[in-house]
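Values quoted throughout were computed directly from the atomic coordinates according to the rules given, and no laboratory measurement underlies them. What you see is a predicted model; the values in this text were computed from it and never measured. Cβ atoms are built from the backbone, for glycine too; each structure is taken alone.
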Structure P
Amino acid sequence: MTRYSLTIQRTLHLLAASLLALGLHATTSLAASPKAIPSLEDAAKNLKNSGFQGLVFAARGDKVLLEKAFGNVADTRQTFRFASITKQMTAILVMQEVEAGKLQLDQALGTYWPDYPNVQARSATLRQLLTHYSGLYNEMINPAMHMMDANSGDDIQKFATGLCAGPSTAVPGAKFDYNNCDYIVLGALLEKINKQSFLSLLQQRIFSPAGMQQVGYYTAAQPDVKTHVHGTLGGKPEPAVNFASYGPAGSSFGTLADLYAFDLAFMRGKYLSGKSRDEMVKPNSVGGAIGVWSYPFKAGDNAAPIMIVERQGWIAGVRILNLVDLQNQNILIIVSTNGDLDLSQTWANKGIAADLLRSLMNTR
């Protein structure tokens, strides 16, 4: 220890003794004050003042605590693409088949689809597909397939056995590779074992049980809707996209009220038993789960961590962050019309959503 350090230490000891003589605790007086947590309304204002444009929604159970539209979104009732939140819906449908005994998470795709065109992909388990460890061809290296001028339509079977059955990028289980094809293949499998279209499965098992009123699914006949929320990408109007081409990986849409209804149904066991839902949200070593991510979040400096279930969605200029606190029934939804806005830091208790989530969790 240096002489300078010893001098500081003696000074602190003297200051502590003086405070004790005054009947005060030095440790309390010298400790850094906990960071003040803004109210939910103030946190939303801070978000708006940062330049955010879009929608913000917060609720606890049946009680809506905040519902705001900022900037270029005029109305909280406006419809927007759910993008990859559709993957969570697809994962729920798969888990329903697991509950029914039709599928097993750790069984290979080839067990249920023995003639799947990519022979290597047949050995990928359903869990690996659900968590993006399948090694399937990644269609995101070919973004042109999602452009409006692409002849991609919305034939899930065609996607699954065509582009998605291309050369594998890795041996199943070898590495994480976020990939829409994982969920397109799962959606096609659901169609095969149920002999129903994926859309009808969504309507019967996801939309209807939750009471989702304005929800829908992009199709080849309706690949985009002008009145839906649109955004920017790279500071420019987003490119025209064929949203139908995402299928079970990203083609659903609806309103805040619809997504809220979906979250409530997921929390309250309308889709899955508690055991199946627990299996679905159980995180692996990096926080990945089945169709979602799960991680601990601290609502304050001295608060015990609470497990948050997260699902993000992002296509072109619109990004969505959907956060659910199953323990306390807190729900936070953020819809940004800036496709470049990073919504991925909440797991680290940082980023644009962290203050809002912290405020929600401390609202009484």
Structure Q
Amino acid sequence: MTSTPARILAVCTGGGSGDLLVATPAMRALARRFETNVDVLASAASAPLLEGHPAVGTMLVDDGAPLDQVVARIKARGYTHAVVFWSTARVAAIVQRAGIPVRVGQSRRLYSWRYTIRVPVRTERGDDTSAWSDVQMDYARALGATPQPDDYRIVIALNERDRAEADALLASVAPLGRFVVLHAARGLPIDAARWPVRQFAAIGDELADAFGVPVLLTGSEAEKPVIALIGDAMRKPNAVIAGRTSLRSLAALLARAEAVAALDSGPMHIAAAVGAPTVGIFALRTDLPMRWRPLGERVVVLGNTYPCPLWCRKETCKTFDCYRALDPAAVVDAARAATRMTTSVA
């Protein structure tokens, strides 16, 4: 009797682009374990990042449609296994109601009964040092996958369209082809009244002085007003490109940067993945750089040095004094150190 070939669905609809990228090592391990590419259900915002990924088959998007419609679409594809990397009540219901026989997901949730294999999350038991990519790998291990070192190499498969879009933008903002990037945003609601605009402007100026090139200021469309204030406060040449790229054209642009300094964010993970010399800035006490350090060969991390109050959380912080305390010279030194790192030949 011939066994039914495995059909694997990986689910990562929550979080942001960084969360999706750090789940891809586990997807690679699963693809090798079952000898088949893994289909992925992701958010509409992040899904394009996995286009062309060597371990990924079909990209599916949870666009917020009624649950019954999403369940019907998933059920029709006949998956044998579902692995939920970002657990919510909605996705737990989707994979269970779609009748997927083997469902791997997080334990200790009210809806965890919907999973047939429930995986304890190390970080909920006091582990604040394991890399999140390896925490996610526990879901693949639950299905017998054995990770290999190369699994932890994040892949963003850029294509000519992505590079052409980046080229078109760079022709207007950095016509000489040389630039550094400052990503002074991190997906939090921000406004000029509490965001340390002048300190980020000082960091941008120091980077421009050190590298002798203009600074490109990145961010989302929603973050553009505050990012523009940073550009206005800078003395050195800069260009605000917040809201002017897709995630994929941003990745192509970051790959060409002489250095990228970024707050803990999706673009930080993207920059590291495409090989840019990357400074990951983890200034908040709760940023946990050992957990969220981006995977890449040219990465330097700046951890927290400011004495944040014990009760401070990024979602509720009113002052962001830890960002105001950032030393621009330390950011520059880290950027220079990242540029001296070499990458291995694939």
Query raised in the report: Just checking, which of P, Q has the largest value of distance in nm of label points 7 Å out along Cα→Cβ at positions 179 and 267?
Result: P
Report summary line: For Rg/Rh (Cα atoms, Kirkwood Rh), structure among P, Q ranking highest is P
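A value of 22 was derived for relative contact order in percent (Cα under 8 Å, 6 or more apart); which structure in P, Q was it taken from? Provide the component values of the computation, followed by the final result.
On the way: P: 22; Q: 15.
Source structure for this number: P.
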Report summary line: The value 18.8 for mean count of other Cβ atoms within 10 Å over residues 211-218, derived from one of P, Q, belongs to structure P
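For FRET efficiency 1/(1 + (r/R0)^6) of positions 43 and 163 (r between Cβ atoms, R0 = 35 Å, to 0.05), the calculated result is 0.25, so let me know which of P, Q that is.
On the way: P: 0.25; Q: 0.90.
Considering all the candidates, the number was obtained from P.
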**Report entry** Which of P, Q yields 3.4 [distance in nm of label points 7 Å out along Cα→Cβ at positions 83 and 203, calculated]
**Finding:** Q
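Taking distance in nm of label points 7 Å out along Cα→Cβ at positions 67 and 307 from the coordinates of each of P, Q, which one would give 3.0? Provide the component values of the computation, followed by the final result.
Values: P: 3.0; Q: 4.9.
This figure was derived from P.
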